[in-house]
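Just so it is clear, none of the values below were taken in a lab; they were calculated from the coordinates. Remember, predicted model here, so these are calculated numbers, not experimental data. Cβ atoms are built from the backbone, for glycine too; each structure is taken alone.
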Structure 1
Amino acid sequence: MATRDFNWDLLFEILSRADLETLRKCRILSRECNALTYKSTFLRSHCERTYTLCGYLIHSLQQGRSYSTFSSIHNPGVNPKSISFDFLPARRVRILAGADIGLFFCQSHEPQTTNYYICKPTTLQWELVPKHDFCNLNCSKPYSYFIMVLTSNPLRFKILGLHIHIGSCTLCCAIFYSDIWGWKQLDDFKLPDSEHLFLFMDATSACGRLHWVTNILGKDQYYKILSFDQDKESWESISVPDACNNLLVYRINLAVYQGKLAIMGHIRDTATVEVWVMRNNSEYKWWEKIFTFNQDCLRKQQPTATLVSFCDAHTVLVWECSRGEYSRAVFYNFNNGQSTIHNLDNFKSYPFNMFSRYLESVYFLHADYEPVQFK
């Protein structure tokens, strides 16, 4: 036992000094090694020793102005305003998509012209992305966009643009390829008539795929997961666990837990949340319920809070937004029921007005300050 404890301590010391590229590769060595790197103590040590960021970029467009702030429990000394988009050649920008390595796809929000940028705020780098204009589609906008990082060193990525044809359940798809620095149109994808997808909700990226929750409305009301494979560029429908596959009993959110696709199943009218993780081998996939936690402590402190995502093995980011008050980022440790609250300046909860304010976007980052080569 003493030798085993020493080995894990030694592994902690080695990995907490590894760069992000090495760390991501080491996470697939074993389940135990992966779990170690998602502990809060490890993430804080890794950020201190490797000069990396691990936290959330929160962005909004209010009254024609862009606001960004960084919130983290693993980088306690970082200036919340250290990440901004002021280096872009546009006064106002809207983030359209983000990747956890610190890559963002943005649109200038100017009255006269519209440009698109791919950028890395930690290194103040940016590049213009050509506009995509498929004249034969009659649905060139509005699109929802999602970044898929194929490799980080060297940087290779894709940007998926999706639009739902009006009056149908057909997805119009376009992809930007960094290799050719251009867009290509994919074949449309038809959803079953009873299946509904809300593209304004962000996709969950895990294990080389983008995932969305869909609702099946009919005699039986249940959930499915629509999945897009970034390499094969193909679609797949995935079932959710039978235990939480009822819209009337459960409300489910997708998340990433220790690098895997996860489901947070909220049992309606209770404070109970069940967490399921997708496991897979070479033959098939299955869901495993890994734990259950109770939100009573959280609800007593933040009654309007909404769970957003997992920060580490035992902490979730909670978004609290009360009308007429400033929004708050709450880091809730569901092991001990304790909360760390970050008040967010400039993120005031105005009554929603589509002409004056875009709702906040929250992006998880585990990024470094190493320059990248876009082209």
Structure 2
Amino acid sequence: MHTLIRTHAAKADHDRRLSPAVVAALVEAGATRMLAPASLGGGEVDLPSWAVAIEDLARADGSAGWTAMTTSATSSLAWYLPPDTAAEVFGSPTSVVAGTAAPVGRAVAADGGHHVTGRWGWGSAVPLCDWVVGGAMTPDGPRLMLFPSSDVTVHDTWHAAGLRATESHEWEVSGAFVPARRQVWPPAVRVPGPLPTFPFFAFLAVGVAAVGLGIAARAIEEVEALAVTKTPQHAQGLLAEQTDAQRDLGVAEARLSAARAFLHAEVAARWAAAVAGQAGTTQERARLRLACSHAATESASITRQAFDTGGGTSVFENSPLQRCLRDAHVAAQHAMVSRRLFETYGKVKLGVPTDTTRL
């Protein structure tokens, strides 16, 4: 599958969508359902293994890794749904679910549920979905609403610098009826296990960080391959023989390894707590989010360094380095790994009051 993803990556970036062959391969491999319960045909993958799997897919192509990340993260909702609804939404082995959690929709109470109207952005993979998740405000607070794709209109708005094949378009529903059984929030676990014990918003943060690490790893890989074939202009030997390139490669590998180790250590610690049925302290959850933001920030910086090391070769469309550069920086802009999380951690660590509801 990874060879297929790499082969189709440049065209997917150009076309702004993954090829049908890549989408089919992701679905068939279970990459879009990794966090759903095994009882529903999901992977029920532990979080440390999930982070590794997402990084590996993103190393093949950032957009493919991102698509697997957002769909499989959304598949975790199966743990919070009544059995009949979970079977309806996730029962088919090919069912794909994604959406936007931000509660921008308006919900009007109706008999047995709500009528929902709204337009959401950042709808990664929504055009691929059988079911779409959208956050909406109700008189009782925010809820996650599950819509069948037939209720959803997708607007072609994702004309972005990077992660171009994720189809993160805006989408909307108008007056769609959502019965109470297809509404989630706050999470009420229906299927016991460690996955739903894990902080809900952390799924996405860990996934975004893992995508960034995979893109940075690919950028380093591309520089290594380029260095043994390219003789830079005005140089006397191969790029691999240049002191600056050697040093840059060593620094990039060290920074990537350090960011990965920090993320994996925090994910492992929080997963162990989840297995023990513990959500963790606020400071522990903040430290996990610190590791996620650090990984995303470092990944963008490392990818830029790799792009610079590649010199003029990097700027051409046939160089994966330019795609890595664009993808890594777009991933790092995501709200779940925002640089504001550094400030949040500092406030929590120092005992300064701050909003911790999204930790």
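What the table shows:
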read-out	value
Identity of the structure behind 0.65 (criterion: FRET efficiency 1/(1 + (r/R0)^6) of positions 46 and 342 (r between Cβ atoms, R0 = 30 Å, to 0.05), calculated), options 1, 2	2
Structures 1, 2, by distance in nm of label points 7 Å out along Cα→Cβ at positions 238 and 254: label with the highest value	2
Among 1, 2, which structure scores highest (criterion: distance in nm of label points 7 Å out along Cα→Cβ at positions 102 and 126)	1
For Cα extents along the principal axes in Å computed as 77, 47, 33, the structure of 1, 2 it came from	2
At a computed 2.9 (distance in nm of label points 7 Å out along Cα→Cβ at positions 158 and 230), which of 1, 2	2
Among 1, 2, structure where helix-only ellipticity at 222 nm (-39500 (n - 2.57) for each DSSP H run of 4 or more, over all residues; to 500) as derived comes to -16000	2
Origin of the value 25, 17, 11, where semi-axes √(5λ) of the Cα gyration tensor in Å, for residues 214-301 alone was derived from one of 1, 2	1
